[in-house]
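Next come the structures, one after another.
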Structure P
Amino acid sequence: MNKLPINIHDLLRKRTIESERVEYKEGWNPESVLHTLCAFANDFHNLGGGYVVIGVREENGMPQLPPVGLSADEIDRIQKELLNIERSAIQPAFNTLTAVYEIQGKSILVLWAAGGEVRPYKAKKSLAKDHKEWAYYIRKHTSTVVATGADEQELIGLANKVPFDDRLHISATLDDLEPHLIREFLKDVKSDLAPIAKNLSIEELAVRMNIAGGTPEALFPKNVGLMFFNSRPEKFFPYSQIDVVYFPQGAGGGHFEEKVFQGPLGQMTKDALNFIKNNYVQEKVVKLPNQAEARRFFNFPFEAIEEALVNAVYHRSYELREPIEVRIDPHEILILSYPGPDRSIRMETLQAGRAVSRRYRNRRIGEFLKELELTEGRSTGVPTILRVMQENGSPMPVFESDEERTYFMIRLPIHEAFVLSGETKTDQVSDQVSDQVSDQVILMLERLENCEDSAKALREKLAISHSTYFRNKYIQPALSLNLIEMTVPDKPNSRNQKYRLTDQGKKLLATFKRN
């Protein structure tokens, strides 16, 4: 049975898919489905297409369970009719992926129409025999409508303008997509495709996930596939990395600490966020007189940092050879990315949290980040940053760009209580990190004292035979907490790779020995 790279239960609960990207049909209505598929193919707002779920009744946009369901004969007939209208009633011809699911004892059919590569698409207004009128269709909120006036002109202006992340990378091959990364992703997002992914070829996986395109005899990976499912996407997209730089005495102090994060976009983003959280986010608890509950707040609320950094990963240009930079000093955190927001967005409107993007730069990157629950999309990032900074009692963030919109910077000022107390990162970080360190990691730190060793040598010292277990329980936690570092950081899989203690690892080990 075919499966799509989504979790159908999440789809029906509308947790990961917005209402404007999914439409429910109680039964088969070929004309209505045709128009909706055409609208999803046109992908007017670069959201990544959408899904049509047949066999599920909806009420006020919400799916009603248990589903109405479809018989096996109905499903077979629908798939045959769908193939026919895709070839004869939509131009250019369009291919929809389909899958059958069993939900509460009923069969339903899900159609996935990814954003097309040769838009604009138009479809017949009517499937009546003598009707010859065609129209362009787009999605407006939860409805499929005919594109008219300015919308039609704008859609035509998008002719063959496929977002960079959804384009084919013809200098790469499908061998550059790593199946284990794809399987891990499908497992993480609880996709219905995950259980059978190990039995599929890389060609089948890539096509079902829409991370490859071209003709069957000449498939090429798409940029988004290489960004998420290659261990070293920086080979294809130079400087697709996050640089975290800490200035203990400020930018003019002459001393700084830097850590560079590379790798698959999803993992790179998570690693950078964990590093910042573990090393630079501090909590203060203040006991108030005549009040049972203490007041808790942070120097920088982590949710604001997360929204700002994910926003940069989502909206930066991967055609520009500039990294995302996170600059941290005793007074603020800056997140800098290139380029800035579209000129149609006024900075004062953005600062007030009222800006709504007309179109997104990276429709597929956003789609995968949403699946990983790293972003909600739909212009919610800035309002969230404003809200959590206010709830934390922090000064309001500042959003900056220039007239040409060549860059975008988000400034997150530190909570004034941390400035007044004079506390710095190093005052609290040891206790903060030590609470998260397992006994296994401490044992490994002891073996690395005054030396550097390979993973194999460390396993032998610790009498551990299983390499995956060792990496997951020892190496990765220590790396994410900045307790150890690689001797060959630009080549994580180098056969000469060794590990050594960082300054923070040495301090933590000394603290444990004293205690």
Structure Q
Amino acid sequence: MSTKLPINLTDLLRQRTVEGERIEYKAGWNPDPIIRTVCAFANDFENLGGGYVVIGQDCDANGQPVFPPVGLADNQLDKIQRELLAHCQLIQPPYFPVLSIEEVEDRKLIVLWAPGGQTRPYKAPEAVTANKKTWRFYIRRYSSTVEAKGDTEQELLSLAAKVPFDDRYNQSARIDDLSKPLMQAFLQEVGSELAVDALGLSVEALARQMNVAGGPTESPWPKNVGLLFFNETPERFFPGVQIDVVWFPEGAGGDRFEEKIFKGPLARMTREALSYIQRNFLRETVIKHPDRAEATRVWNFPYAAIEEALVNAVYHRSYEEREPIEVRISNEELVILSFPGPDRSIRLEDFQSGRAVSRRYRNRRIGEFLKELDMTEGRSTGIPKILKEMAVNGSPAPLFETDDDRLSFVIRLPRHPLSLVPTVGGGEVTGEVTGEVTGEVTGEVERLLRAVDGEMSRQQIQSALGLKGEEHFRTAYLKPALIAKVIEMTLPDAPRSSKQRYRRTRLGQRWLDAHPGSKCP
């Protein structure tokens, strides 16, 4: 019986997704290799979340789908479904993928969605059509289905009954703990055709189709991944599922700090934390040069690196741990702490060089949903992307830290040395950085900054710069310097006072320290 997929197949094909560990194209119905591939996806050796077999879709020599697809004749569809049902019963233990009939450019395709199985390892006949059958274990290696032999077979056997935590049934919860509106919102965001049918489905039926629930009909259970993404308060089931963003205005060793805690469904929680960090703690510094037209633009912390690091922590942390993810921000660095650390097979030096490759992912289903939401790629690309984004911004290289027992993992993103640092407004710290204006250190602002010595009146600074026109001085020098927060008033509550003086701020002094040079005028 055909059902709807929780992905948009047309978009997947239009993106010209090449054959790989999670997708295989077949121009026609060839049961022997197809059943072997279904078996390999069910074994999910790398914990990537299984995969898809698209029948009726041909591909070129590079593994990219060809358009229009060859398609399947209408009179083939029932025959293929009957044979598939019979052949899947030959897999040991029996395994049945989700089947969907899709239409792409007026051509019919059959898509088999084969999530990682709950009772692996699975083995399938070498040839389901042979009279004498020989059963083998199969796994995916890149874009190929291969037999698991020798040490690989032993490693696969060791995975028996080792279902990743996020793919397990949660017997302390009920099906009704899954939110239908959240599931529908997800399906609409990823463009799944299942979003239309979801209106007429029960919570249980929809959850089963999305593979976030299972078990016998008389006693269905939600899976942990379903509760993490599709429950408004997942912390009820998994204490510590939260992101703490902590701001240290005086540095990590200071007496003051402000904390904001984010909870809720995994994707929403992550996006809200990222938005809060971007809105309140990221600043671009624009440095104009008198000798060339092009300005230098740098961020204190590049957003893309933060996004990758935080999503990496959400993806790879253990949800059996009660410790939250913590983002610690100071004027000098942004630190992301999560528990536990990376797999012992990954050497710390591989992180620094960008060569860290995981043999097996801790949360295969969480990764699957994050990939559908375009929040991660899930191919060990996170660390290289963090390194790349920091380098593109001209920032110092990030630091990766863990301990011998791999109990925790720390990613440190140093502040760009030429950037202006966030400042907190007068009075008590509120936890949110004030001032939305990007600091511009123009040539005029730089001259003023170098001319200020201690506390000086407007007339004294103007005289030191050799400027006569007051209006020009205020417009081109004084106001931009105040906006950039590199100087400040000694009497901010009485800006027109005759006793008003101006002095460098700590921001201004740091900028000067990072730009050594002779003093103006």
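Readers should treat all values here as calculations from the given coordinates under stated rules, not as data from a laboratory. Because the structure is predicted, anything quoted here is derived from the model rather than measured. Cβ atoms are built from the backbone, for glycine too; each structure is taken alone.
A few notes on this one:
- Comparing FRET efficiency 1/(1 + (r/R0)^6) of positions 4 and 172 (r between Cβ atoms, R0 = 30 Å, to 0.05) across structures P, Q, the highest figure comes from P.
- Computing Kirkwood radius over Cα pairs in Å across structures P, Q gives 25.4 for structure P.
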